[in-house]
Each structure stands twice: as structure tokens, then as C-alpha cells.
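Where a number appears in this text, it was derived from the coordinates with a stated rule and is not lab data. Model, not experiment: these values are computed from the prediction. Cβ atoms are built from the backbone, for glycine too; each structure is taken alone.
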Structure P
Amino acid sequence: MKIALYILLGLAGALLIFNLTKIDYAAPLAGDSMVAVISVAACLCAALLLVILMLSRKIAEKNRKARSAKR
């Protein structure tokens, strides 16, 4: 699962970079550029959710270790 999260994070980063190249910065909200802007926002959201998932898994692991140490 850990490797899959890093792969998905890498794919989100690659799509983010790709979509950043497709934006027409003179008119970012017109035509195909609008689709690229929406895709950039979606990639950022996906990356943020993956980072949150990674952090929550680390916290859960630390809690598990702390509980087992108390017993």
C-alpha cells in the first residue's frame, strides 16, 4: 500500500505538470485552458488527499506502537 501511495502521488504530480503546460496564461479561463485549470485543481486536491492519507497512516502506526508498549 505504501508503494501504491507514492506511485499515485507521482502520477498526480506528473499530471499537474502536464496540465500546467496546457494553460494559456493570457486567457486562463477560455476554451481548452479552462479544462487545464480545472485539471490542475483536481491534481492538487488528489495530492493533498494522498498526503493526508500518508500522515494518518503514520499516526495510526505510532498509536499502535504506543498501545503495545503500555501492555
Structure Q
Amino acid sequence: MIKFIVDEKESGNGSHLIHNGTKGCEDMPLFDDQILIGYFANYELAYKRARMNWPREKVVGCTKCCGE
């Protein structure tokens, strides 16, 4: 299972980035700015959970650690 987190702070375009917390990423937010989405088999499942948890927020996957 892969740990996924979302950045509490918005990026420049107003979205919150989802990161692969297991793989790590150079753009990973500071620990205090991380919100745990959960542990999932893949990014798609983590994205669906993030949309359920934050339906009014724009959440997108980080292109560096959540890309295919």
C-alpha cells in the first residue's frame, strides 16, 4: 500500500497537490502542511478519497510523484 498526502496549502493555481508519501517528492510540503489521505493501492483510489473528503476543493496529483 502507498501512503498519499495532500498539501494543506494551495499551490499557485488554487489547487491542493496530492503527493506519494511513500515514494517521496522534491515538492513534498512541510510535515505541518501535510494531511494524510490514507494508504491505497494506487493514485486513482487516493484521488477518489480526496474528492470525497474535500468535495469543494480542487485537488490534483503532483506530476513528479503521482504521474504515470
Note: distance in nm of label points 7 Å out along Cα→Cβ at positions 21 and 53 at 0.8, derived from one of structures P, Q, originates from structure Q
From the coordinates of one of P, Q, relative contact order in percent (Cα under 8 Å, 6 or more apart) came out at 32; that one is structure P
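Given a value of 20, 33, 22, 15, 8, 3, 0 for P(r) over Cα pairs in 10 Å bins from 0, in percent, calculated from one of P, Q, which structure does it belong to? Could the numbers behind the result be given before it?
Working: P: 20, 33, 22, 15, 8, 3, 0; Q: 23, 62, 14.
Of the options listed, only P reproduces it.
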Taking mean count of other Cβ atoms within 10 Å over residues 13-20 for each of P, Q, the highest value is that of structure Q
Matching -5000 (helix-only ellipticity at 222 nm (-39500 (n - 2.57) for each DSSP H run of 4 or more, over all residues; to 500), computed) against labels P, Q points to structure Q
